[in-house]
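No value in this document is a laboratory result; all are computed from the given coordinates. Note that the structure is predicted; figures quoted are calculated from it, not measured. Cβ atoms are built from the backbone, for glycine too; each structure is taken alone.
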Structure 1
Amino acid sequence: MGKRKAVCYMWDESVAKRGANEVSSCLLDFVKANVDQGAKEFRFWSDNCAGQNCNRFVFSLYVYAAKKFNISITHRFLQKGHTQNEGDSVHSVIERASQTRTIYTPHEWRLLVRWAKNEGESYVVRNVTQNDVFDFKCLVNNKVWMKDIKGKKINWSNIREVHADGSDPNKLFFKYDLTQPDYNILVIRGNTRNSVQTELKPAYSNPIMIPAAKYKDLMDMCRSEVILLEYHPYFNSLPHHTTVDVSEESDDDLSE
């Protein structure tokens, strides 16, 4: 049984984005930590946001981790906007705690999250660095991930449950409906690209530049002392673009 312990992974936008690689990396860290404590079975629930949760990169992680650690992983997807889970409760507690405080830096956010609960065990906060974020594209061969074992095209956006098992490696079991009696099956051919020996490489080699317009706004807030003087060194040191680029507008990786 799980310990009902909330683990919060946090980073700022100069470290990583908010896409599938980031979510997969956090899940991999969570799985490793719990395998070290003897866990053999993992069950995840989340909404079905394609860019972060319900996509091939996350699914490839499950197949990879199930084989590497000889564990089973099941992930069920709830309809976005129509359900509530324990993660929403954690977010609610953090939001309430933040309403009575002025927070200037990511470090202060981490402290707030760690001590947001008034009762019970504190939330565990993991400070994510670029060394913790991996590129999972090497595990996904687009041609292999197109059709199931029966030759039917896979509709990734409509999947409601996935399962990977170390005792039956190189397969992803999935359902389009939670009431579906049997799994559909994707066979991932055994090759070097999809083997457990595949070395995951870092997703980023340099700090991520924040948009020029955002940096300008931050500097304006420093000059007007909306941001207090003691925090200016942090904001002054942020890596940033010097020219406006429309491609900077979104930092979500929406790849499926």
Structure 2
Amino acid sequence: MDIRTSSSPTRETVYCIVNEKHLRRYWPELLSEPVPFVPEARPERIVSGLDCWPLLTWARLSAVECPFEVRLATRAVDGAVCLFHWDDAVPRLGVHSCFAVVVQADRPVPALADMTVVQNALGGECSHRSYIPLWTQPGLIPRDPGRGDRLQTLAYLGSDQYEPEFVKAPAFRSALRERGVTFVNRFQGCWHDYQGIDAVLAVRDCPPVVLGTKPASKLINAWTAGVPALLGLEPAYEELRRSPLDFLETPT
């Protein structure tokens, strides 16, 4: 289904594909009234890969001048250029009947894709694979400058499934409290607010093969928010490092 927003006969159309079930559950208003939203007004709803890639791309590109028209659709349009997240790049949604640009995200190499988008440059680029950074965090609220050089709040911002086990240990929380530091976790829907955070802990509990597909978003968002970052060993972070002071690194 093509969820039309506007029509222009002079420009090619690129379709951003998001399955109907996801829209019906999380963005029902886009099925009844497909008007591009302002991402900064709804940061808590931009959580999954489908939200962060095809849906956010549709919203962002709809707000600027483009050499092509961009539309939201729930399945591919035959013969057209269509942007998919890996999760939706399936025959049921027509990935085989269009020019499919598939965002690999943190998944395996897509089985059906004319062009693959990767989130870091670890695998290199070629005629059928391109590195495009993930969009920065919508609605990001920077750290309150009035907090100065204090270190009172250490935060984990990320998916609860990747939260490392050591931060759940009472000994870890106790050691921080002895130093006057409170640990907080911000899971899905709470990733945009850094105003009361003094440092970010971005260590993921997942296999190296998954870490190799992750973007540098946690580092970029921390820089943008003006918050020091304590990071795990991930290739995407190393790609951006230009100085030892860019971030602190920890293996655990």
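Out of 1, 2, choose the structure whose coordinates give relative contact order in percent (Cα under 8 Å, 6 or more apart) equal to 17 when calculated.
2
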Open item on the list: Please compute FRET efficiency 1/(1 + (r/R0)^6) of positions 13 and 205 (r between Cβ atoms, R0 = 25 Å, to 0.05) for structures 1, 2 and give me the label with the greatest value.
Closed with: 1
Task: Structure from which 1.00 was derived, FRET efficiency 1/(1 + (r/R0)^6) of positions 141 and 221 (r between Cβ atoms, R0 = 25 Å, to 0.05), options 1, 2 - done: 2
TODO: Supply the structure label, taken from 1, 2, corresponding to FRET efficiency 1/(1 + (r/R0)^6) of positions 93 and 181 (r between Cβ atoms, R0 = 41 Å, to 0.05) with the calculated value 0.60.
DONE: 1
TODO: Kindly point out which one of 1, 2 the value -4500 was derived from, the read-out being helix-only ellipticity at 222 nm (-39500 (n - 2.57) for each DSSP H run of 4 or more, over all residues; to 500).
DONE: 2
